[in-house]
Structure P
Amino acid sequence: MAPNILEYVQEHSSPQSLQKGQGLVKKVLSLSYNVNARAYDAKVQGSKVYNVLISCDSNNVPTNTFCNCPYDWGGLCKHEIAVF
């Protein structure tokens, strides 16, 4: 991903989510990249296995993220942060 990915994550995360996400890095079960869709697809083990999708533009800069966890407080959830 782009060298400024750390800035992206920091801009789109709460300090609490950032800390929790860093603790989940070893819980990323799979990570793949779909060249045609320009998207990363991952599975992260939390209280259950969550699906994370990160779409990127042609410069590989994130444009949209999705996780099927119940987090809805704005910004990236801890599972998305773990994938980054």
Structure Q
Amino acid sequence: MWFWGLCHEQFPGAIQVVDLWHAKQALWDITKELHRDETRLIALEAGRLQAVLAALRSASGNEKAAKCAEYVQHNRAWLRYADLRGPV
């Protein structure tokens, strides 16, 4: 996305992250449809992106799941919530 480059240019060394609300919004609809619980949202927040991607990819043929998996894969560098939060 264009703004990541702009942020890097204007604020070198700054930590960049997709805000958690937007990331969860991208995952919520398909999570409700496929899993009927918040397990994948919890995994996203805990930094378990492989588990999120595996669940989305297991829904082969589901266009929304494929689109969400693409979103997670493309933005994984900016979805490091557990790393940024530190120990709880």
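If FRET efficiency 1/(1 + (r/R0)^6) of positions 35 and 75 (r between Cβ atoms, R0 = 25 Å, to 0.05) is computed to be 0.80, which of P, Q is the source? Derived from Q, not from the others. If helix-only ellipticity at 222 nm (-39500 (n - 2.57) for each DSSP H run of 4 or more, over all residues; to 500) comes out at -6500 when worked out from the coordinates, which of P, Q was used? Answer by label: P. Here semi-axes √(5λ) of the Cα gyration tensor in Å was calculated and came to 19, 15, 11; which of the structures P, Q was it taken from? Source structure: P. Quick check: 30 is what I get for relative contact order in percent (Cα under 8 Å, 6 or more apart), calculated from one of P, Q. Which structure matches? Only one of P, Q returns 30 for relative contact order in percent (Cα under 8 Å, 6 or more apart), namely Q. Supply the structure label, taken from P, Q, corresponding to mean count of other Cβ atoms within 10 Å over residues 27-34 with the calculated value 16.9. Of the structures listed, the value fits Q. Largest in mean count of other Cβ atoms within 10 Å over residues 11-18 among the labelled structures P, Q is structure P.
Every read-out reported here was derived from the displayed coordinates using simple, explicitly stated rules and does not represent laboratory data. No experiment lies behind these values; they were computed from the predicted model shown. Cβ atoms are built from the backbone, for glycine too; each structure is taken alone.
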